[in-house]
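Please find the structures below.
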Structure I
Amino acid sequence: MRKDRKYRFGQYHSLGAYKRTVGLISLSQVARKTLELLRPYDLDVVCYDPFVSEEEADKLGVEKVSLEELFAGSDVASLHSPLLPETIGMINGDLLHSMKTNAIFINTARGAIVREEELIEVMKKRSDLTAILDVTHPEPPAEDSPLFDLDNVVVTPHIAGSAGSETERLGAFMLEEAKRYVNGKPLEYRIAKESYAHMT
């Protein structure tokens, strides 16, 4: 890592996390787990998800907002949306450019949801912003992609769930789920038919 980049990221730690706003784009299963992990940190969490009711959002302790409000008001915007025809290119340059000073955009969903060329242009103009991309489109990026040259963009390989013993973890989850099914117990990872069409 370049020395200047190490210094750049150091500035965010000085901001602290207390009462910062995190925006979750889609309340998918991964986003809900993220929400659970964020709870001890006294953060304000907002969400955008057209498939989640106000009542369900209230139960989860998050405020529903528009996509525009989420990007304009969040210190961290974390993308968890499924790749659907209506979500392709959903995250555009205008949304990214509207982000607060020193805000961070994280994409662990699917690369095609973000208009990558527009993201690159915004990151060139807004050096205060940071984009952390676990997914891109195409994946991996082309070798000459500007994503590799921008100091405020971090690209990580989308392999966490398939690295080493993590595949054994997935197998263990499914084995336990099968045992619950055979024994007539409630399933922990049940997928309702009505929600399947818009899941990640």
Structure II
Amino acid sequence: MEELKQKITGKAKELFLKYGLRSVTIDDICRELHISKKTFYTVIKGKEELIEAVLEEMRAQSAKKCTKCDDVIVSLVETVMSAKRDSMTEKHINIFFDLDKYYPSIMERHKELAKKAGIKNTAEKIRLGIEQGYFREDMNVEAMSIVFDTLNISNLYNVLKKELGMTTTQIMDMFIDISIRMVANEKGLLHYQELKEQATNQEKQ
């Protein structure tokens, strides 16, 4: 049963990212997986429960990216570079736009769960950066983690795109730049600038 649920959730996520939450039906998912709706309903009761399962998986994947690393600034820059390469950021943001518009109650639950996990993961990253000598030691880590939560890229994306015509890449670059500058000490900022130059050179090649 769990294997079937994972297959359904994985396919749903793929289709949601490609076509949006509103457009994809349970029939579409069943057709893609070559299963009957009766089989589908043995593990998932309906579309809202399916969306909840997809969001749970997305939160779990996000948490995995926050595991301990040897260089927190390298990890942050590589995460942004990877997101820019696979062009998934805008698709993820569009899912949340649909979610807020068509499934507001699910969106509220997701935001609350994601908020708690995000603040916890951010605090872990900040502490790791302090340990590695890249982030300022004079910060209130918990307070700064909450500040970062209010600067969530999903919240800023539509405003910056609509008001200033910024591209997804420009928004992501600005977001990581602001984030690093808020917490980095002189050593960390220098390290970030070097990595940023390397990344820019790689993009030009």
Structure III
Amino acid sequence: MGANVGLYAAEFATQVPEGRILAAEPNSRVFPFLQRTCAGIGPRAFAVRMAASDSAGEAELRFDPMAPAMGGILPGPDGLYNSQRRYGGFLVSERVATVTVDALAAEHFVPDLLKIDAEGADALILKGAEEMLAAHRPALFFEVDRDHERIRAMLESRGYVPLDAELRVKHQALGMCFALHRERHADAIGALCG
């Protein structure tokens, strides 16, 4: 979720040639590029113009037009959006549809890997994926911008083990990381942490 132009979608398509990809991106300026990436992958890749969240509806997406990939539907605790904080740019906004991961999985397919990079909406996305996480326990690859301890608690309460980029158990602030389910991925966790 937060597919941007589809760089990870293209990489995952290369790594798993038979895998299906569902990429969600709400930004109207970025979405056409994601559509092209998915078209280049072929019929196993789908692009949807929506923001993943904890409920279906609408949200205001705010972004700097010079850095649209840094947009978000939630300001940070300081009241600033990531692009304001990082670039100091002015923001524009657009109304976007929101959807839960649970609804996307029910409509399309249940993923084996869920990638999340949504500029601070991580906790909302995980809340909107509760049913799918409980029933199917996919691997997670995500960037946590804030609410590190809250997200760690959410993951651990659902049986997930956070791992860092070197695939070691992550004890510090989450940032960019992976998470594997303690039961579904027991062999992989054992091999990595053994």
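The greatest value of percent of Cα pairs over 31 Å apart among structures I, II, III is that of II.
One of I, II, III was used to compute P(r) over Cα pairs in 10 Å bins from 0, in percent, for residues 121-176 alone, and the result was 21, 37, 22, 16, 5. Which label is that? Don't jump to the answer; show the numbers that get you there.
Values: I: 21, 37, 22, 16, 5; II: 22, 40, 27, 11; III: 23, 62, 16.
Computed on structure I.
Just so you know, all these numbers are worked out from the coordinates, no wet-lab data involved. Note that the structure is predicted; figures quoted are calculated from it, not measured.
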